[in-house]
1. For the read-out distance in nm of label points 7 Å out along Cα→Cβ at positions 218 and 482, a value of 6.0 was computed from one structure; give its label from 1, 2.
2. Mean count of other Cβ atoms within 10 Å over residues 130-137 computed as 18.9: which structure among 1, 2?
3. Who wins on mean projected area of the Cα convex hull in nm² among 1, 2, i.e. which is largest?
4. Among the shown structures 1, 2, from which was the value -18000 of helix-only ellipticity at 222 nm (-39500 (n - 2.57) for each DSSP H run of 4 or more, over all residues; to 500) calculated?
5. Output the label of whichever structure in 1, 2 has the greatest value of volume of the Cα convex hull per residue in Å³, for residues 258-401 alone.
Structure 1
Amino acid sequence: MNRRQFLAAAGTASAAMAAEWSARLAAAAESPALSANGKVRIRIVYSLHETKQNRPDWPNTGFDFAPVMDRINSRLRGRFPGFEFLPVEANSPDQAKKILADDQDRGIDGYLVYQMNCWNRVVQTIAESGKPVLYADFQYGGSGGFLVYTAGFLRQQAPNVGFVASSRFPDLAAAVECFADVKSSGHAAGFAEATRRVRIARTPAAGDLACTADPLSVLPTAECVQRMKASRILAVRGQESGPAAPVMGIPVEHVPFAEVNEAWKAADPDQARALADRWEKTAERIEGVSRETLEQSAAMFLAQKAVLRKHDANAITINCLGGFYGGHIHAYPCLGFHELLNEGLVGACECDVRSTATMVAITTLTQGRPGYISDPVIDTSKRQIIYAHCVASNRAFGPRGQANPFQILTHSEDRQGASVRSLLPVGYLTTTLEIAPDRKEILLHQGKAVANVPDDRACRTKLAAEPLGDLEKLFTLWDHWGWHRVTAYGDLKAPVYALADAIGWKVIEEA
């Protein structure tokens, strides 16, 4: 599964799980524990598609992992002369099982599993060995799988699985030192707790969380509920058409790719050229995107507007990659979504209907402020969560608010088409939400926007925020909620609680 297809699965900790982990740990304790030279012997397992990536996914197509892995191996060997590191690559449970089978008589003391791409399920099999497992995120590469799988281990209370989510090598090294402690004590069950203590000790204390003043006028709750019911989401993911079940009271209608593509073909070329001219004048930077691609993207925006008018809708979400790679659409909708968000409408990625409904609720409640879908990354070394995606508005305070700089770059994962890097305002309070219609729950956390991250890996727009509350708690719910979150500027906590009360839902604070 790639991140576009991923649906989070629910899991619960139980007495049976605890017994199962105890059995694994007991079996691991009976296996050989010493390498021939007396060093701590650690198997490094790089969980990735292939050494040089040949497909669109995080970090990006064409990414060469070899120098990254060589650098990690070299730094670990230099830092730990009393350790022996044995690196290997794996991309599936079957390959992980083979690694464990090959390691049975090699005196492996523990495993460092690096999640390099998002959804390769390797760490789960390695964890079943009962050996100490340190799970590490290659940030902007494996972060989605890392967050979801880490939450699963925390929910299972896996005592032998610790994790590190830091961009700083010294934080990784401090966690690796815990292998030596476990080796000397012989108790793998304490590994998760040992790494947790190290991680917390090395996470900076909260900084100055005072935020720039941002007066926000919200719609009365009852009126917001009525306007949400009067809204309409168009979901474009295949050739199906017709009404679907409403989400959060918002009507949903399926629209086929063919209808969007025909509207794209029919778009007025003069209007498309004029919009491309405007983008060329207003974008801070355009790189890797041809004039032809700009005009095709402008025509896609005009097509989205035409389809919205036809169906009397104010929100559209498109399976962008599936449509583009399948030949159903011929321009990415990213710049079109950007324009819709700037106008106070909703354009949303990946045919993610629940995030689209979250955006509709935000825009309605705030009378125009856009939501921003993202694939978050957590970096404990900076006490930050980074909201990454290739679409964002550059009018964070609504259509009549001040514009911020933006850049037009290729879509990051495949280096094709056109997408947006929005350099969003810093110093302001943000509210991040997601909804779970089946459970009638709204997930919420808040943070102070502190930086725009320029890293070339993964999605183009990367807004970093320092969360308000408990960063450790922020690791715990991704397996139940999936990866996407929707961020908006402003203090929406009280209005969201009022909205939840009005529709009979519950708010869950994840930090």
Structure 2
Amino acid sequence: MPEHLEIESKHEAGPDFTLPDLSGLDGVAAVSEPVRESLRAVYYDTPDLRLAAGGITLRRRAGGHDAGWHLKLPAGPSARREHHAPPGLGDAVPTELAGLVLARTRGLPLVPVAAIDTERTARLLLDATGAELAEVADDAVTGRADTSTGTDDTIAWREIEVELGGAGDGALLEAAGERLRAAGARDAASPSKLARVLMGRIAPSPAEVARREARGRPPTTAGDVLLAYLARLVDELLRRDPGARLADEEDVHDMRVATRRLRSVLKTYRRLLDRTRVDPLRTELKWLAGALGDVRDLDVLRAHFDAETAAGADLAPELVASGLAAEEAAARARLGAALGTPRYFALLDALDALHLDPPLTRAARRPARPELRRTVARAWRRMERRHDALRTARTDTDADTARDVALHELRKAAKLARYTAEAARDAGGKPARKAVKGAKRLQTVLGEHQDAVTARNRLRAAAPLDLEDAFRLGVLYAREDARAAEARRRFAKKWKKRPRLG
């Protein structure tokens, strides 16, 4: 599905506004002749405008060079990630675009909510080589919300958009904005044309309001701190959902981490929470983390073997990597299916309920700092007890395997300690901040060890075709074994320097 990152600034202007000369901007060598287009866009959303409330726009555009369906998702300040689909024959939203907003719609229909007509005059800002720095669109806009009341609530205005091209940068965007403001334009009051047309009708969901309030509440009690941290994690999970559906490696990773953090803090802060409500939620978060992890783990393994191939063709592990593509495709398909199930939507509803009806116990009313410090210390001691299991592993019949398992369990305990301390970092003082840094260092090196163990196990399971293949696999196995040993050596040094929080 075609997509691109849209970075733009929007400005409003009166009917008598004259577009200033932009050829003098730094790097701009020429301004193209104007191109005029007539555009009509019908916007789709749920009846309660869930997409608009999340800064998302979904439209079907007629006219212009990019006619068809456009879905725009927030991607940071002044940036949106835009996904395209062909116009199609009917009015039904393309399945691939509707799927990307399922975490918002959760089964509600997508219906027309507004229509906007634009008479556009566009000019390109070009550098000395003729490359496009930006497009400046001077738009005469007429928009009407679909209220189904028969009333005429049409509004009209003039808007100037500056959208960066492939060769443009933020400095140009800011300079163009300054030039437009100096000529009499002003920054747009609404982030999009749709937001202006629907002004007054867009409202965040009750759950989003509750999370926003949790993030802004003074961290007086332990419950205040916990709810603020959970709010950030739920927001991150929702933000990463569309990219995870597209199997974007970064989004899959970050959504998995958010899911794991949620599950971890619901466990370590269980004294503050009603376990009859939270324990089933932890089970569902484990299910989601597993679906995300299947994709992420294969991504990491494939990237490592790709790097091995690039490092030396004579050691190229194609025998191992050849089956990874099919496994990755199957894992992505399973993840996509999981993210479209009622089970996933029920999980999202349960995460909303964390703030709509917080499952806090009386202990959550205690002052934040002492309660949080106790919880961080407990998680740290749990990690140290996991380290004790390494001594037991040395006496096991299969000591190497037992050691690797013990180190993997220790890594999970270090993650748990880190996430527990992260939740308490702002209110827990210096001990919590030390725990975050210390646990992260341990987790990182133990993660490198586990990656080497996973790659080594994959090599062991490969079936060589001849002696040459067997030799190459053996060389690669030895390299992974050495990588694991080096990680253990570095871990031992870091463990000795860990903070003492017990």
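1. Of the structures listed, the value fits 2.
2. Attributed to the structure labelled 2.
3. Across 1, 2, mean projected area of the Cα convex hull in nm² peaks for 2.
4. Clearly, the read-out refers to 2.
5. Top value of volume of the Cα convex hull per residue in Å³, for residues 258-401 alone goes to structure 2.
The numbers here are math on the coordinates, done by the rules we state, and not lab data. Every value quoted in this text rests on a predicted model; they were computed, and no experiment measured them. Cβ atoms are built from the backbone, for glycine too; each structure is taken alone.
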